[in-house]
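Scrolling down, you'll hit the structures one after another.
Bear in mind that the values in this text are calculations on the coordinates, not laboratory data. As the structure is a prediction and not an experimental result, all values here were calculated from the model. Cβ atoms are built from the backbone, for glycine too; each structure is taken alone.
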Structure P
Amino acid sequence: MIQASTTPSKLPQVGTTIFTEMSALALEHSAINLSQGFPDFPLDAQLIDLVKYYMTEGHNQYAPMPGVPALRKQIASKLKPYHADPFDADQEITITSGATEGLFATINALVHPLDEVIILDPSYDLYAPAVVLAGGNPIHVELELPDFSINWDKLEKAMSPRTRVVIINNPNNPAGSILPRAELERLAELVVSKDLMVISDEVYEHMVYDGLQHHSILSVPDLRDRGVAVFSFGKTFHATGWKIGYTVAPPNITKELRKVHQFVTFSVNTPIQLAIADYLSDPDHYQGLSVFFQEKRDMFLNLMATSRFKPLPSRGTYFQLMSYADISDRPDREMAHWMTVEHGVASIPISVFYQNGRDHKLLRFCFGKNTSTLQEAAKKLCKI
């Protein structure tokens, strides 16, 4: 048999994601997995029953490409109290196979060959590869420690005549920081003056703490007019394995991202869309999440108070960054592996979220877990 020649890689620098790597390592060594961002507590039984109902009723064939109309209308209603102008469920809202596909479809719809895309590091690992696959050039700008704020001088200097898009993540994974409204308004002034577009990853919108508030780009008129906001039901309803999210964008942008969406996923599974449409009718199902997760964050911090790890503020997401600078001078990837193998707790090294591998001796821990999981993990970590 004559074998095909080696296929050149379109992503030569990309390997297995750190999330897969650390979860596999945790499984191999029977470690507590605080690395990958998924809850270990059950979904609401009501939501499960709704899925069963729609499956049993025979709603098991293709959904419309943009999403089930009932779900898109519920999303428009959900957004209405937070934004001055109503959203058009038919022309502005698209159901996607998780936020991942929503982001991928959006990036590939907006980014043309040789376009430059600003990415704020530390950044979620999907952004840059999706830009490269679209033929674009990722331009990385580091956020400023200790609060992971935007350095506006650096951001503006990174822009060129080829810059087309700025990607933000609010609340930020892995930093746990949030963007105040004043910062979004400043971003709006910049992108309008440069005639740019914005992609806003807002999957942790309902996990904001300490009395603070999530501000979406959809609440800032100039950003809403030239941006795409991406959301995740998987994160909101503790069902990451369902892979269902949605995008909100002006009609002209939605038209383009749907052209990509239809050839990546076409449509998302029907019974879960219908179930979530029903479930969304009760705002209590998502409005209490900040209180729920802040209790978990505070519990984890209290459990870790006697450890040698030093926490950085977590204002949003269900992740907590911890500095181990007082414990070891190991590189963070080495530290994460060592802790998983020798101490039975898996985390994520933050250097992987930087294009240049910047190592601040920080690890990310997911506190979206059962109380017993957090107690056992903290017990192990406090012994280090």
Structure Q
Amino acid sequence: MNKHLSSSLQRRDFLTWGSRGFAAFLCGLKIPAVTAAENTKTSFLFDESASLGELMPPDSNGLRLPPGFKSRVVARSSTTVLDTASYIWHNAPDGGACFATDDGGWIYVSNSEVKIIDGGGGVGAVRFNASGDIVDAYAILTGTDNNCAGGKTPWQTWLSCEEVERGLVYECDPFGVKKAEARHALGRFKHEAVAIDPDFSHLYLTEDEMNGGLYRFIPANALPDLSTGCLQIAQVSNQDGAMYVTWLDVPDPLAIVTPTRYQLLAATEFNGGEGIAWHDGSVYFTTKGDNRVWRYDTHEEQLSIIYDVATAVTPHLSGVDNITITASGDVLVAEDGGDMQIVLLTHAGQALPIVQIVGQDLSEICGPAFDPSYQRLYFSSQTGPSNTDADGVVYEITRST
């Protein structure tokens, strides 16, 4: 166990908060609540993906789903989520995640990708009870700039990223009890998303620039302390046909004079870094400029491309954006444009559409996240049917039987 990872955050604990079973979600299986006392990792082979079938015609919410699924609208921008809650759901919903509550329910948090000059972004939350009923909605961060994606931590906080030059990462409490805090040590750049590697207590960050970097943050103290540490940027080299990563310390993470991506000439450029997630020793991330999905093996320090639209046998995926990982290690990728689909990348290299939003071609799909039992999948259409920030929609899909 890495010395920086406290005993309360053992790797098995992280896994219990992570992907629990997309295969079970598809089959309608009931997964019992997971406790930190569990000592093994549930594994699924996801054989069910081959029998999903073609997506059905659009339902009443405009979603094409596999047979046996249904959808509902959870929230709409510019509208209160509940008559009993005053919070008006934010405009331009983007990255999101789910958090378990003590009463058997959960909370879905969602960023607001609104620029500060237009009123500011932030993060909103909608709370569900154990039956899936919506019981509350509220803000957990306000007045920030263009909050895009982010990342869920194993200590149950949400890292919300500002996608602007010299943007910051804010650590937020999904329960709305503690005030959100800026984490300056994670650097000032055009942040997109964050993933935490519990094996080594490292954070990985993407940068949404055509010549952006891939970053790693090494905390100086035991997690969950993110107040100080070392920010690094990736240098990729080819050795015998394989790609390996060397990590270079960023001299000035706050980019007081020079943007972080320009401070080290040896740093490797990534074309539009987007979603990022950790699973079982690997970090997966997307680059929208070249429509690729990458895998970085944190133990071997080796980088590979697991999907490239230019060479894919089933090139159903384009406009790669937010991602989440299934328990079996398959990658779910939401499209920014493309065919407005959420696409499953299997271990066999297939690109399998599992959701499509119809009639909203100028929008993007954001924030895919499962509830703690993996019986429900949440995601947003950022600009909705009218293609305006004030028309964003949050959806939920479940099995219908």
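Points to keep in mind about this one:
- Which of P, Q yields -0.42, -0.80 [log10 I(q)/I(0) by the Debye sum over Cα atoms at q = 0.08, 0.11 Å⁻¹, calculated]: P
- Winner on distance in nm of label points 7 Å out along Cα→Cβ at positions 336 and 376 once structures P, Q are ranked, highest first: Q
- Structure with the greatest value (metric mean count of other Cβ atoms within 10 Å over residues 184-191, set P, Q): Q
- Label whose coordinates, when helix-only ellipticity at 222 nm (-39500 (n - 2.57) for each DSSP H run of 4 or more, over all residues; to 500) is calculated, return -11500 (choices P, Q): P
- Once relative contact order in percent (Cα under 8 Å, 6 or more apart) is computed for every structure in P, Q, the highest value turns out to be that of P.
- Each of structures P, Q was scored by distance in nm of label points 7 Å out along Cα→Cβ at positions 216 and 264; the highest score is held by P.
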